[in-house]
Structure formats: structure tokens, C-alpha cells
Structure I
Amino acid sequence: MEPHLGFHSSKETMRYELTDLRVFHAICQEGNVSRGAALCHLSPSSASLRIKALEEALGTALFVRHARGVVPTAAGEIMLEHVQRCVAGLVQMEADLAPFAQGLSGRLTVLANNNVLHSFLPQDLAAFLASYPDVRIHLQERMGTDIIPAVAEGRADVGIVAVDTDHPQLSFYPYREDHFVVLLPRRHAFSQHRSLRFSDCLNHPFISLQTGTALHTYLTNQAALLGGRLDVRVQVTGFGAIAALVASGAGLAILPRSAVTPQDEEHTVIAALDEPWALRQHRVCVKRDAPRHWLREQFVAQLCPDAPAVSLARI
């Protein structure tokens, strides 16, 4: 027997089966009861009975019948919006679970900052997946200050951060080193400078990632510490767009050195950022007292080959 879905109203609990929703969805798609029933491998009479029961449970008509078929009522249109989301969710659920039926060996949730997501991590991730093709990685971009509590609370298996402070519940392993640099148009007033202070940059228009991204938030906070603010002229969604706008002369930018491509270098000028915080020490973090997880251990070993084996065994 198929599981029942239900919700409480002021009169009674309405109950119906997933098949009812599939039949309703199919009939809406086809505009015809017979064709909708065929999609669900049901007879037209069986489909009609299910729709009738559904309408009685909901207390309203869902279709208007006419000579050429059926169309949803106003209530039916609202029902269709919800059912489409339900069907999409079920399809995605089946897609997510299918690899397990085919021998999926594991799944990891990994949180990383914007910098490593667009530079170092893709290559390392490709190497790991080549060794473990049946593994699935749920990778999300987060700010370092959000990643650390997520890993500590067990909401993520592995985090990659550039946060300097440690956490008593986490183990940290060195991953990659990077530096913030100043990217300048070739005809900028600072184009002959080999290094620049952040305070000098604040007097000029910036090209930046969108508000809320880790880099924008970090630079905004650094500017606030100096009693200033970023004069953001243009906000974009990626490092490539930043470099293109800088090359056009729209403004300067501060971004990780790893994000600057050889092509970007041909059309811009790179100056070192002369600040203590310009050095970016990316680290991998995992929860210390989490149950042993062989896949997490292998993933950390891939990212941090110099991590002591004894330390990984304690993950």
C-alpha cells in the first residue's frame, strides 16, 4: 500500500496517495484524463476515481471538463504549482539515491571558501574522484566563519578555510598558500608601483564580487578597521569578470593571486598588497572526535599529503 500524505484542516485530516498527485500532474500535462491516465499506467476510470477522491478530500473542484478535455480550475492551478514542486523533489530524491543502488561507496559534505573553490580545489577534487569514482561530493561555498562551526557541529565532513584562529573541537592541516594582490589597469595612477598599502587603494574605485561573498565581506571589514569603506563601482559574480573590468580601466581590485590567469596578466598590472593579512594560509579542518570515516580520511590525505598519518587516524 502506498504511503498516505496528509495535512490538518479545521474539519478533518485530508489524506491522499502519491499516485493521486502523479495522476493529477499527468492530467494537467495532457489536458485529457485518458492520456494522463495512460502516462500513469492506469485506466481512465481508475484515474477519474482518484481525481474525484482527491477533489472530495480537498473540498473543491480541480478541473473544468469540456468536450476536448479538461483544464485546471483556479484551485487546480494552485494545486499544480505545489504538485510540480513535489514531483520535482521526488525525481531529485530518486536521482540522489540511485547511485547507492548502483554501488555508491560514500558521500562527503565539503565546505570551502570562494578562493579555493575557484583555484586549487577543482584539480585536487578531480584527482580524488578519479581514484574513487563511486563517491559523491556535496560541495558548497561558505565563509570561513561559517565553515568552522558547521564542521564542529557535524553539519559538514570537511572544511577548507583561511581563518587563522583554531577551534578546540577541530584538527587543522595546511593545504595551500596564497596572497592577496592588487590588480590594476595598465594606465592607472598606481601602475608603476610594485606594492601598495590597502589604505592607498581605498581612495580609488573598486571592482568587487557581490555583496555577501566571502571576499567582499572580508575587504569591507578590513576597510572598516581603518575607518574607511570600499568605493565599489561595479560588482560581478566571478574573478574573470573582475579582471576584464580592471583591464578596461573601470577600477582596481584586490583578489587572490591564484585567481589571476596568464591572460589577465597580459592586460593588467599586478602589485603586491603590503598588509600582514595579505598572506592566505588555507587549511583543511575536520572534527576531532567524529566517528572514524575512511572516505573522509582519504579525502584529507588527498588534499594534505604531508599530514601525519597518525593524525588522520584520529579523525
Structure II
Amino acid sequence: MSKARIAFLYAVVFGVLFSCATILGDGSSTIAANRSSGDVIKESIDPNLLKDENKIIFLRKVPSLREYGYEVHIKKGDYYERIAYEKLSGKYGWVLSKSDNPLMADFEIYVEDGYRVYGTDYRGALPDIAYVDELEKARELVGSHVWFIGSIRSEKGESYSPDKDGPERYDFSLFEQFTITDVTWDCFESSPVKFFLDDGDGNIRHWSGTVVNLNNNPFEFRKFWNVFTLEDPRETHPYWLESDWSVIKERKIKIGMTKEMLLMSLGDPEDINRTVTKDSVSEQFVYGDQYVYLENGVVTAWQD
């Protein structure tokens, strides 16, 4: 038999075996073909695993950050590959697993298009992702009257739009009243919801933050209930003197003010040092370089 004929027969046999492996095998040849073509391998999943409380959305990013995509990867065979921003932007998914490590959380998400993505976040939160319940809870507040009670740091509100780079900045004053007219998604996991606030004169200001903090936001000034209240502060404290309100509105301290007045004026301290004795409780509230001293809940001194 000639060498050419032998080579021809080897080629035929190899081709038949390859075809059989593709049709009858365990699917590895098909996966390899999909991998080489760059297609995402889709899969079905048990609907019982897709729980409402774990439903998320990939937040749309500002234009300058889109080229970096999301901090997640798809698995292709034995390796992981970054997925393009456009494939995930605005898509819904469900968190299938997330580690409890506050410093380095591994997570797995099933995307609505039918595939899984994987990631590790080193801040303990899902990056550029929000839980859908955040917006649902915020929608319950639309139409509500709210009063600004945030700390000094909260007076400079920020929000973002996926249509442009750079923040929108708005100033807020203590005890200002607003009506929430609408809510929508923002662009960052630490402030996923944007509130539209009407000041009563037809002017709309934006404030972005979190309502239920499902994604471990560490910033206190981004938590809605630290910044706004549904009750008029003056009505909840009818026995405070006008002189007290004047001091609080100017964010000042005075000897004899109560702990509640202090918190209304300066907000939550960065730290509290407490000494408890048989007859008294002494506290030191730390606000940066300023220290406020209280005895049994009353301000007795401060240092700055």
C-alpha cells in the first residue's frame, strides 16, 4: 500500500472519530468550539435558586469607567475571562453565593441572559452592583416629606449620571424640608439610589445613597436614615427652647445641651469613649480634632 493511501486512510479514520466524539461524547468538543469562538456558554438553572431577595442589577457606569467593565469574570473551560461592559450594563442577575469575609468576598451571580459570572471583592461589597430591593424600598418613599438632619459632611450632596462624567453637587442645610418626587439608579454601589428632592419652590436637588444598605456600604453619610427624617424635628422636640434650636442650626455646641441636641447639631461622632462609675456616666465624643465631654448625657465641656 502506498504512503499516500495510508495517509489518506489515517485522515478518514481521524475525521470519523472526531465527529463521533463531538456527537456522542460528553460535550467537551462543543465547549472547546464555543470557547474558541468567544461565545458565552449558557446554561439553564433551577428557578428555586433565583430568590427575589438576591436579585441584583449591574449599575450603568459613567462613560470614563466603562472601558474597565465590571469586576467579574466568566468561566470558559479551565480559565476565566473578563466580560465586556456592554454585555452586563443594566442587566439583572441573582446572587447564588457570597462569602462572609468582610475584607475579601467571593461571589457568584447568575445573569438573566443565562450564564454565571464570578468575582472577588476586597471591600466586602459587590462592586458596581446593587440589590433590586434597594430601589423598591426607595420607591416606597416617593411622595413623602423629609427633613435634612445630616452631618456637616452630608451637606455637600453628590449624585452621578451614566450619561456624563463627574458628579452633580448640591448643598443642603440643616432642617430643610423636601418632597421626594422620584427615585432611580445611580452609578456606584456605595450610593446606588438617586433621590429627586423638591424644595417647595420648584427646585429639584439630587441626593444619592442607600436606604436599606444591602451591599455593605461603609459610609455613614450615604445612608438615607442618617441624613433624612420623615418627622419635623421641631415637632418631635416641642420643649426645646428657641435658643437651643439657634445653636443647633448653626452646628455649634453649648454647655448644658443634651446628648440628643449635640447629635442633632454635629451628627454621630467618629468615636465615643465612655467611663462608667457608680454615680455617673462620663463620655467623650470625638469629632475629628474636636472633643466634646458629657456627664450623664449633658455637655459639660469641649476641646478643639
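Here, each number is a calculation from the coordinates, and none is a lab measurement. Quick caveat, the model's predicted, so the values are computed rather than measured. Cβ atoms are built from the backbone, for glycine too; each structure is taken alone.
Just checking, which of I, II has the largest value of volume of the Cα convex hull per residue in Å³?
Numbers: I: 235; II: 210.
Once volume of the Cα convex hull per residue in Å³ is tallied for I, II, the winner is I.
Going by relative contact order in percent (Cα under 8 Å, 6 or more apart), which of structures I, II comes out largest?
Values: I: 17; II: 12.
Going through I, II one by one, relative contact order in percent (Cα under 8 Å, 6 or more apart) is largest in I.
If helix-only ellipticity at 222 nm (-39500 (n - 2.57) for each DSSP H run of 4 or more, over all residues; to 500) is computed to be -6000, which of I, II is the source?
Label of the originating structure: II.
Taking distance in nm of label points 7 Å out along Cα→Cβ at positions 122 and 242 as the quantity of interest, name the structure among I, II where it is greatest.
Going through I, II one by one, distance in nm of label points 7 Å out along Cα→Cβ at positions 122 and 242 is largest in II.
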